[in-house]
Structures are given as structure tokens and as C-alpha cells.
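Engineer: What follows is a set of structures to go through.
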Structure I
Amino acid sequence: MALVTGAASGIGRATAVLLAKEGARVVVADVDDEGSAETIGLIKSLGGEAFSFHADVTDPEQCRAMVAAAEQAYGGLDILHNNAGIITMRPRYPDAELERWMKTFVLNLQAVILGTQVGIEAMSRRGGGVIVQSASIAGLIPYPTDPIYGATKAGVVNFTRSLAPLREERNIRVNCVCPGVVDTPMVTRARQQAPDGAPTMQLGALIAPEHVADAVVMLVRDESLAGKAVLVRAGQPHKIVEAAALA
């Protein structure tokens, strides 16, 4: 079975639907109950099985309850997609208020580390599994538009790469997807709020969420991949980006 966070819209919704198409029973986790219900409706319309769980993934107790509910309903956790995340919005750092950029840091990085730990505990009981993180191309290159977002996604990339040994140690594979700008409600809101003439996200053509979901499922399926970052761009094949070697 699969658990997808931030599944009420965007990449999370596309991934939850595609996993259901592939035969997985899915837990749709989000704080947006209305959006989660829409995702569940899409899955059930395809004949899939799913339920929603209201969870703030930055809260350790809610995160553990989310995974426990998945285990109780479906007998164990096989796939975890740590997808929930936000951008800092305007004004950008260093003018962004402390509380706002800290929220970005906590959700985009700390919650991924927390979710991964809880997921590993559950998968260890299961005998193995696959975790896919939603990172970003902004974690691979400088990102002046939103330095805090870029820093959190770079953290996710390096965190993922550092967990490669889990494949041999616990039969758990951890990888991440690094898309450019995806056509999601979050991106739409950011562009609408940007002042005229302000720099915005310019990382190539908008990517359909379904294209990112395809990369997630590829990482789930390919048992040879662990600790990898996969670049996702519109109209292009998915590409593994290896870590730079020190000279």
C-alpha cells in the first residue's frame, strides 16, 4: 500500500491517482480535507481503493498517527511519497518574516526527515519498502527567487543521497524527484502575487503534475535505484543527476 502526503492537489494528487491505477491501495494525507475528498473521488472513479487522513506532517504525533492508520487499514506500508511542501512567497529572503521562512524550512525539510524516519520504522516491520521525496531542480542549482525553498530542497536531495545504504541494511530504497516548475495551484498563487517586474520562477516550461508522478512511479518500480535524484523537465526523459565527486 502507498501513503502520499500533500495529496489534495498537484503532484501529490497525480501520484496518488497513478499509484492507484497501478494497483496500490492509497492513503491520501493532507490538511486540505476538501481537496483530499476530490482526490479520493478520482481514485474511486477508476476503481481504486483509498481513504484520506487529515495530518499536519510537521507534527510528530500526527505523522505517527497517519502511518499507524495506514498500517491498521492495509496491513503495512510499502510506498511512501513525502510530497507536502510550500514556497516562501513574497517578500523573498532576507525580507521575508522569520515565521514565514521558518514554516517553509519546517515543512519542506524537517517534515521530510520526520516522515522518512516514521516510514522506515513501518517498512522495517514490513520487511522493506520504497520512499520517494519531492525535491526540486531548485535543490540542484542556485535559486535566487526563493533561497529558503532552494536550501530546503537541496537538503532533501543530500538527505536522500545519504540514505542509499538503507537498501542493503533494511531493504528500503529512498530516492527523490527534482522537477522544474510544475503546473500546480501553489505555483499559480505565487505568480499571481508577484509584483510587476519582480523575478519569478524561471526554470523552463511548466511541467504537468502527471509527468512528475510518472517519475515517482518509475522510482518505485526500479529496484536498482537507491539514493538517487531524478531530474524532471517538461517534454524530456527523466534523468538521474549524480552527486558531484570531490577532486
Structure II
Amino acid sequence: MSEERAETLFGLHPVLEAIEAGRRTVDRVLVAREGGGKNLGRLLRAARAAGVPVTYLPKDVLAKKIGARAAHQGVAALVTPIPYADPDEVCDAASKRPAGLLVFLDGIEDPRNLGAIVRTAAAAGVDGILLGTEDTVGITPAVAKTAAGALERVPIAREARPGRRIGALKALGFRVVALDPRGPVGWAAPDYRKPTVLVAGGEGRGLRRGLLDVADDRIALPLAPGTESLNVSVAVGAVLYEAVRQRLLERA
């Protein structure tokens, strides 16, 4: 893999997770000579064990390579892009679990929001994330940095026909729960102990009407007076952890 074709991943945790997960090729690790941190030793040991060469650079040279605004923590890597999963395989695997849990995102444009959702989804045990293709950000280095390594642990697939896919998931027994600020159902009302797909829309327009219409539940989170809305990543996180809460209670 040539450096010109490589994707630059930055941040200590994303680079460490990429090496340890082994889902993509790590061609070279770049470390600032002035860098450090408690996990740098672990990263260097992981790179050595995986046979990944490490290059030390002045901090300003590293910043020029990946962009002055990138919060790189003194670490970057040249990697192959993380592969998208096959949407059929993601949905089929989730359907085989008694309480499969999927997240479907349509119209998310901010990579930081997507990265935050991926990180929360990994922590909540989500089986996979489906991304629409219309006005929806994909997997980028900025997403990877915000996700703090979670991209390596959650399968993410692109889906060009959201309505058809959601219909297919309903046929497999999934309940479709859509985030809607004007929804008539409270966020904790659905039974998340059963197979569920949580659907959320973009930062500005929210979910398209066609996707809202096929949902089994349109849920809204309670907001104090004067608060118009929540960030989409915060809203998705709140609902996912309601699902976690219900599932933990069932096991107790």
C-alpha cells in the first residue's frame, strides 16, 4: 500500500484499536518525537508485535501531514479504509439473536455526531449500524477519532434503500422505533427487550416523512421548558441506554 493511497487515522486510541482489531492494514505508525502519554507504550508494543513500522517525526511535521486542526495526540497511522459491512449480513446476524439491536441513521451530516453514536453503540452492545446514502456522512478519519476506536468493534453498512430495508427488518420481527421530537410515545415506552431497530435522522431536518410513517413507535425524549431539542448523538445514546436498562432488569 503506498502512502498516497493510504487513509490517515489520527489519535492514540483509534490507532491502537486499528492495530489490535486487525480489520484493516496498518501500513505505518507516525509518532511525534515530543509525544507521550500513558498508552503510547502499549501502542508501540502492539505495533511491534504486528510488524508495523513506526516513524518518529517532529510534532509540527506530523501536524502538517494530518492537518493543523486534527486532535492527533501525537499519534497517526497510514491505514487502509475500514471496510463497510454487507447490510444483508449485518441484519441477518442481528435477526438470529433473541434481542437483536440495530441503529439506522439517515441524513447525519456531522462526522462528530456519527463518531459519538458509534462509540455509544459499541458500549451499549449494538449489533450493527446502517447508514443511509443520501446526505449521510460515511466512515472518515474524523468519525474514527470521535469514535475513539469503536469503529473497529461495530459493523457498519451502507443502505441505499432505507424504506425497503426497514420493511425487511419488520418482516424479520424487528420493532422499528423512530426518534421524533413530536412523537406521541415516550422514549421508555417501547419494549427494547425484543428485536429493535432504532431509527434517527439528521441534525437539521430530522427523519424523512417516509421513514417516520413506517415506524411502529415514534418516540420523543422529555425536554425541560426552553429546550427545543437534543443533539442527535445524545438522543440516540439516551434511547440505547434505556434499552440496556430494560435488558439488564430482565436478567436480574
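Engineer: Out of I, II, which one gives 0.30 for FRET efficiency 1/(1 + (r/R0)^6) of positions 56 and 224 (r between Cβ atoms, R0 = 30 Å, to 0.05) as computed from the coordinates?
Structural biologist: Only structure I yields this read-out.
Engineer: Still on this structure, I have one more. Identify the structure, out of I, II, from whose coordinates distance in nm of label points 7 Å out along Cα→Cβ at positions 136 and 152 was calculated to give 2.6.
Structural biologist: Source structure: II.
Engineer: For distance in nm of label points 7 Å out along Cα→Cβ at positions 64 and 80, which structure out of I, II has the highest calculated value?
Structural biologist: Structure II gives the largest value of distance in nm of label points 7 Å out along Cα→Cβ at positions 64 and 80 among I, II.
Engineer: Ok, one more. Quick one: Rg/Rh (Cα atoms, Kirkwood Rh) came out at 1.02 when computed from one of I, II, so which one is it?
Structural biologist: The correct label is II.
Engineer: If helix-only ellipticity at 222 nm (-39500 (n - 2.57) for each DSSP H run of 4 or more, over all residues; to 500) is calculated from each of I, II, which structure is the one that comes out at -13500?
Structural biologist: Computed on structure I.
Engineer: Let me ask another. Given a value of 2.8 for distance in nm of label points 7 Å out along Cα→Cβ at positions 144 and 168, point me to the structure among I, II it was derived from.
Structural biologist: Going through each structure in turn, the value belongs to II.
Engineer: Now for a separate question. Given that distance in nm of label points 7 Å out along Cα→Cβ at positions 8 and 104, derived from a single structure, equals 3.7, which label among I, II identifies that structure?
Structural biologist: II
Bear in mind that the values in this text are calculations on the coordinates, not laboratory data. Given the structure is predicted, the values throughout are model-derived calculations rather than measurements. Cβ atoms are built from the backbone, for glycine too; each structure is taken alone.
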